[in-house]
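Values in this text are rule-based calculations from the coordinates and carry no lab data. Fair warning: this is a prediction, and the values are worked out from it, not measured in the lab. Cβ atoms are built from the backbone, for glycine too; each structure is taken alone.
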Structure P
Amino acid sequence: MINREFRYSVVAAAVVWIAATVACAFFNLWCALICFATGILSLLIYIFYTQKRYREIAKLNDYLSRVCAGFYDLDVQDNAEGELSVLKNNLYKMMLLLQSQNSALRKDKTYLAASLADISHQLKTPLTSITMMCDLLKNETDEENRKKFTDIIESQAAKMNWLIITLLKISKLDAGTAEFHADAVSIGTVLKKAQEPFLVTADLRNITLDFSGVTDFIFCGDENWTVEAVGNILKNCLEHMEDGGKLTVSTAQTAVYDLLRIEDDGCGILPEDLPHIFERFYHGKNASADSVGIGLALSKTVLNREHAKIEATSTEGVGTVFTIRFYKAVV
């Protein structure tokens, strides 16, 4: 690489070298010859090493251009000493970071596209039902049928409302904009608030809610978000239980964690579905027709934010057990 700076430095060095040689010639010819030879040798050494440095810089420039074009399969690690070697190693680290971020962005883009497709599908079903019922209502004169259609519209609208609100909550959690408090929270208070929306439904379906095994304990978390998480688990259990069933909630304490156990006697979860029940939009074979597969995903996201761990075990035809461990210390 030959540039203006290099040419100017060579010309300046040559001028100084010639001036020094001429000055030495006034005193002694041998001195002038030595000055001339030393100067030309120094100039050649300077040109050699400077051009070598510029060639290395040119390689790094070409490398950066290829990285900008999306080629990350290059290796410029250098174990030699010197400023350029340090620069090469730092560029290599930067390339690895960019490669990692680029890979993460591609995954996020794929995940976003899949999520949007799932959301569109989940919203399309109730919206189509509402549209059909509205068309039928236009020409329906029978009061009983009109009430039936209206009830369906209300049910589907409520489903869409719950779906949209839950998706917004998950989006806030993903974006890190959800406000989480680290307060001393009573599990008894959480369970009391979490079960309230389902008391009427449980009573109408003759489902027994057994909280006799609950011993209150205090954990560090956000009460409102924990109520949301536990409420979604209760909702999931009730959706998979037959009328007249029993939902049992109990607690236990160890030196390491406090345990919350929620057990139903519903249809259970198939072994092949069990590892995926906390994934978003996953719909198992035993899932109810109204299930959209985001309630448990939201619960796990919330509990993870509180450094709690949720697990599920199930036996088909017997029931499902959800266990939540609230750790007393986070390492």
Structure Q
Amino acid sequence: MTGDATYKSFDIPLELETVDLGDILGASHRNVMTDGLPVVKPSRADVEAMLAGRGRNVIVAALPPVMGECTHERLAALAVLAGCPVSCFPVLVAAVQAVARDEFNLLAVQTTTGNVAVAVLVSGPGAPAMGLHAGSNGLGPGPRANVTIGRALRLALMNIGGAIPGLLDVSCLGWPGKLSFCTAEHTAASPWPPFHLDRGFRADATVVTAAAAYGFIETADAVSTTVEPLLSNLCEMMGAVRASGSRGSQVLVLLTPQHAHTLAQGGLGRHDVQAYLHERIFALDRHVDAATGKAVRMVSTPEDVLLVVTGGNGGKSAFVPLWSGSRAVSVAVS
């Protein structure tokens, strides 16, 4: 595929596989671009089941860069296409609402030459009932709900937002996270209150947080049993990627339960760990702003370290750098 093709509404003759959904979505959305993987071609019955009584013409959001109207019906068709279980559709709706918020800056996320994926994190008591998996391999392969929610969101960003690879999505390399990046907080295995409480929501809410991720770096320590050596080791591994971090952004830290419990048993709460990481890792001591003469931190505040417990057994956590052109957004599932 070349980058010099012309964008023509939603009927785009590209080398990617297309699926004809004219009977469901009408002529303006007849040719739906896939992500290169096999799809489930929706029937009217499939779409109605996914809608579960929601108004089909209700507009969830307008998605840039082409400001396409993401209606419940169009989103439901793409959810079926991606293989989503019906129970996951409310999460997908909330994810679309989150990325459409001004502070997420979806226009830039969709059109940057950077290799930015949309990460989706689901937190709250409703996640297990919707089929979301928070244990081992939560980011895939395997968990149908997680993988298909992330995939359906990408199909919406392509087909409704217009970010077709090689045309308006001009990412230099891309990466597998752009196909699907969705997981859930492992609330049952966490020693701390739910993540969404820190985002301003009630404990009984189920919340989707969307963030613009440009990487995934494993941070391993399977032997430390006390706070100081564990945090020192994690900091050393995370610190190795400081140069690729964007100043003034946020970061996502996915802590596995083993690491979280070691820190909690040492007397640290989530806010304590956020403060430690902010101070020890994310200070770009060697970068001095030419205008002010002051050192600049990768993240401005401890709260910009988004710390979530997820994953299975083992001492392998992860550091996910977030793009500075976007801010993470959280929306309650309704």
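Which structure, out of P, Q, was relative contact order in percent (Cα under 8 Å, 6 or more apart) derived from, given a value of 20? Among P, Q, the structure yielding 20 for relative contact order in percent (Cα under 8 Å, 6 or more apart) is Q. Given a value of 19.0 for mean count of other Cβ atoms within 10 Å over residues 63-70, calculated from one of P, Q, which structure does it belong to? Answer by label: Q. Among candidates P, Q, the computation of P(r) over Cα pairs in 10 Å bins from 0, in percent that gave 6, 26, 33, 22, 11, 2, 0 used structure Q.
-8000 is what came out when helix-only ellipticity at 222 nm (-39500 (n - 2.57) for each DSSP H run of 4 or more, over all residues; to 500) was calculated for one structure; which of P, Q is it? Of the structures listed, the value fits Q.
Assuming 13.2, 40 is Rg and Dmax of the Cα atoms in Å, for residues 183-270 alone as calculated from a single structure, say which of P, Q it is. Comparing all candidates, it corresponds to P.
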